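S.K.: Scrolling down, you'll hit the structures one after another.
Derivation of every value follows stated rules applied to the coordinates shown; laboratory data play no part. Model, not experiment: these values are computed from the prediction. Cβ atoms are built from the backbone, for glycine too; each structure is taken alone.
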Structure P
Amino acid sequence: MTSPLPRTPSFRLDGKTALVTGASSGIGLGAAVALAEAGAAVTLAARNEAKLSEVVDSIRSEGHLADALVLDIQDVETVDRIVAAAGPFDVLVNSAGLARHGPAVETRHEDFDEVFGINVRGAYFLTRAVAKGLIAAGRPGSLINISSQMARVGGIDRAVYSATKHAVEGFTKSMAIEWGPLGIRVNTICPTFIRTPLTEQTFAQPERARWIEEKIKLGRIGSVEDIMAAVTYLASDASAMVTGTALMVDGGWTAD
């Protein structure tokens, strides 16, 4: 008698609920579409209600499950209340983020506070809020924060941004240790420069564009589609043994 062959774990998310922040454009939108295509019922969250409604309508028009939720992750008290009422969510993808690039010697206190307020404080308490819902319901889950290759390296004019992403990696590892016994996985995705409306300003600067192209070993700028499969992988049972880690989608930038 032959031994049964192993079977690839499913990448499907049918019956799962997902919350995606920063979902009205860019990486967040891509993440929401990827999860919806995999069968999840996706709640798209962002601050711009009109844009959210438009995106949700587009996803629904393709036969997927999607809802909109106006949410500002800087308002952590409101986030706690809304997530508790709307959840529990089996999957979180936090793509809300902010950058204020410039020389470190010129960093303004208000820019530092705002970037940390969203990228660290907001991300931390959002992740906690979703985890609390899962713990109360006795359910496992997958919590994903969109980090950056700048969580592993430094970059020109990126001292504040890089600091926030290093912090995200730190709390991700600690949360993964704490919640692992409960079946709650916590990971990050670390993209390189991805072409979105928010990054066009950087690509329009020839010196910066050359620096980026020299660093990416695969020789091209990243696309939103490059992140979508990574999101589906970490959200699904295909990554059931993956927690407390960073999935680099950086075209080899950090291989140096």
Structure Q
Amino acid sequence: MLVKKKFEQETVSGVHIAKGTLTFQGVRLTVYCFSTDGVLIDTGAASLANEFAHFFKSLDIDQVMITHFHEDHTGCAAFLQNEQQLPIYMNEIMIDYCKKQANYPLYRKLFWGNRPPFQAKPIGKTFSTRHATWNVIHTPGHAVDHLVFLNRKTGQLFTGDLYCLEKTKVVLREESIPTLIESLKKVLTYDFREMFCAHAGYVKDGRTALQRKLHYLQELQGKIIDLYEKGATLKQIQSTVFPKKYPITFLSLGEWSSFHIVRSVIEEHHMKKISER
């Protein structure tokens, strides 16, 4: 059960970028973290702790900001806190959860390792670095505590898992496509250019990429609701809209699935109909 690892580093537009890639049985997962102006954004995965530690030690960091609690973003937070005595900030919603040893399915531990406990402080609506003030924007949908960070001075947006890829095909069981659509709309009201995504890396024209993702999800939502109104079941809609099967669905025993996209859209559709009565 060998997981292949790859680690790369580069600097783009003044941002130091670390990229870790893990491959197992046809599933390849990538995670990035970023550092600029004395702040580290996300900490990578515990399974890549040695690689990320070397990256961290090469930087001059004052503080750490977490986009959300998932283990591929918080896996090395304990190392940064214990070994480098760095303060860590995140949405207060999941601070208590992160104080304990994380509990998540075995396949995720296989890829991302065991995330040790760490102590974070509540993040505010803004934070300051050496030369800039940043907006902290709550963007739930992928995770209840999800945040994105906008450097007001440079117009650089650090999006955690808000983007990932333009055409979403599978999501986690707890994700909500309608909520994600609202989060994308919110972010697009801000002025930004470059985007740094925790799974896609550097995207030069971030605004256009997020606009394309929003358009795709809105069209997808409309198609799902239309099929449902015509009498299709959720499973039938899934087969029609997402005919391809994805290895992550089998490996995760359904925790990642296109079915959750369909279900989240229809659940929200039902809620709206009830509220309109």
Structure R
Amino acid sequence: MDASSRAAIVEARTRLDAVAAGQGGDALLALADELFAVAHLLDGQPTLRRALADASARPEDRAGLVQRLLGQQVSAGTLEVVQAVARARWSRPLDLVEATETLAREAALDAAEQRGELDSVEDELFRFGRIIGGDPELTRLLGDRSASREGKTVLLDRLLGGRVSPVTERLVRNSLTSPHVHNAENSVERLSELASSRRGRSVAHITSAVPLSPEQEQRLAGLLERMYGRPVGLQIAVDREVLGGLVIRVGDEVIDGSVAHRLDEAGRRLAG
């Protein structure tokens, strides 16, 4: 997504903030549901998204098209946000889909904040990501871009229904039933990081050979906070294959202090 589309998302997010101001958690969750539905509609209708991204048409004409198509189908708030998307200037039609999905996720996280569930949503997303990562068949099914949205929805409802927050359920279902998902575990991990960033902190993904004690977790969090100059939340997975030590990933930066990594390096030096 280039600069003009990124600027358009910022403009649309400003409109979403105005619509969401003062609304309760249930209303925000309904707003998220409708925005996800609009994103799915745009994804499945190339002619429509081309019309809404047509730079040769006047912005108000594009907003009028949204009014005619959706005015009786969605709430006034959703209509206002989608019209803001239609008025913006986009680099390519598919950016409208990505933008509307982004706004839907933001509305869902707004709902989590209003409901006081942001901590639990972040934790549920992390845990579900680990479940996917530990089950090759589940990874294959959810990452299959040729599989039907309906089939994936049934599978996810069976896995999540009644077990997680409604916000978590919406985020996972709508992200993993998108035909554009490449890696299900990574997609859920990114959702968890979005929830964490709402709390003003970064996420450190820790892989350890053994579980860490609460004291070790506290010391590690303090060390990383000093390194990065901001609060850092820990998401810890146990993997016996690292043998000892830790593998730490914060964003794109990886600190590999595992015994397995050091043995691998020593073997390469010997071979050289």
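S.K.: Quick check on the output: -10500 is helix-only ellipticity at 222 nm (-39500 (n - 2.57) for each DSSP H run of 4 or more, over all residues; to 500), derived from one of P, Q, R. Which one produced it?
M.R.: Values: P: -13000; Q: -10500; R: -21500.
The value was obtained from structure Q.
S.K.: Identify the structure, out of P, Q, R, from whose coordinates distance in nm of label points 7 Å out along Cα→Cβ at positions 89 and 209 was calculated to give 3.6.
M.R.: Details: P: 3.6; Q: 2.4; R: 5.8.
Going label by label, the one that fits is P.
S.K.: Out of P, Q, R, which structure matches 17.7 when mean projected area of the Cα convex hull in nm² is calculated? Don't skip to the answer; put the middle values down first.
M.R.: Working: P: 16.2; Q: 14.8; R: 17.7.
So the calculation was done on R.
S.K.: Something else: Of the structures P, Q, R, report the one carrying the highest value of mean count of other Cβ atoms within 10 Å over residues 41-48. Please list the in-between numbers first.
M.R.: Values: P: 22.9; Q: 26.9; R: 15.2.
Once mean count of other Cβ atoms within 10 Å over residues 41-48 is worked out for each structure, Q has the highest.
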